[in-house]
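Undergrad: Okay, got some structures for you below.
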Structure 1
Amino acid sequence: MLQKALSQRLVKSEDLNHHKTFFAGRCAEWFVETSFIAVAEYINPQHIVCLKVHGLEFLHPIYAGDALSIESTVISNGKSTLTVYTKITCNKTPDRIFCDGFATFVHVNDDTVPQPHGIVIVPTTEEEARLQEEAKSLVLKSKEKK
């Protein structure tokens, strides 16, 4: 099983939007933060920049008082990139995914020029292999848009 980064957060009133549900911007912040921590297990944090968040999808509402678990796994690699799958679950229903998506980070030098990292991510389960294929597809679609 691939290495995971875990964060836990309590949703407070200041984390809510005008509908009194979890604000998407705060969710995205926590999503990227935990994704970054996962990449930092492989690469010096001083040499990581976030390139793109892919398909961040909010599946169910989250409310004040909910305790969230944010789990990030580096699932795919390119020459200078690492792509992370992140999912957010809630303490009340830990088997239900409330939000998930992917984020791609780039390994850079001190001048923020992309540099090869030499990391190869090899899935060890069918689920990891499925997520890796999904991540590769998302990254390829992003490259085609350029």
Structure 2
Amino acid sequence: MAFWNKWFSEDSGALKRAMPIVEATNAHEATMKALSDEQLKQKTAEFKERLAKGEDLEKLAPEAFAAVREAARRTLGLRHFDVQLIGGIILHRRGIAEMKTGEGKTLVATLPVYLNALTGKGVHVITVNDYLSRRDGVWMGQVYHALGMTVGI
């Protein structure tokens, strides 16, 4: 808990509300690791089908976040830390997650971007300049492609 307190106070409602999703995401980690690349990619179709049948994004978030975490591990060699999962949850819930340079903002964004892209409505990520748009689109695009998603720049 002390690590998270760097960003959130212990009595923070945002932290308390995020923790069940963090814990559930962690519970799905071994299952996602055991999947082949193709099986991991097929999770996207499964998630979309579950949404079409009425499951809501909040309920789907732990599995979707675990899939993104695993795709990032395989493609980028990066694993989302729990505090980064919290940042992704806050962004998904339309909050603001302030992070310093080097703390993984770009990686954090992959979580809510993927989750919300499952709705089929598209997601737009805005950066401060064209260079970052291209760089991050190519870099994080590897994660989305591993999950069967497309990226446009």
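Undergrad: Comparing mean count of other Cβ atoms within 10 Å over residues 34-41 across 1, 2, which is largest?
TA: Once mean count of other Cβ atoms within 10 Å over residues 34-41 is worked out for each structure, 1 has the highest.
Undergrad: Which one of 1, 2 has mean count of other Cβ atoms within 10 Å over residues 90-97, as calculated from the coordinates, equal to 15.4?
TA: Label of the originating structure: 2.
Undergrad: A value of -21500 was computed for helix-only ellipticity at 222 nm (-39500 (n - 2.57) for each DSSP H run of 4 or more, over all residues; to 500); which of 1, 2 is the source structure?
TA: Answer by label: 2.
Undergrad: Additional query: If Rg and Dmax of the Cα atoms in Å is calculated from each of 1, 2, which structure is the one that comes out at 15.5, 45?
TA: 1
Undergrad: Another question about this same structure. For semi-axes √(5λ) of the Cα gyration tensor in Å, for residues 58-105 alone, the calculated result is 26, 9, 8, so let me know which of 1, 2 that is.
TA: 1
Undergrad: I have 0.90 for FRET efficiency 1/(1 + (r/R0)^6) of positions 18 and 42 (r between Cβ atoms, R0 = 41 Å, to 0.05), calculated from one of the structures 1, 2. Which structure is it?
TA: Answer by label: 2.
Each value in this text was obtained by applying a stated rule to the coordinates, not by laboratory testing. Computed from a predicted structure; not experimentally measured. Cβ atoms are built from the backbone, for glycine too; each structure is taken alone.
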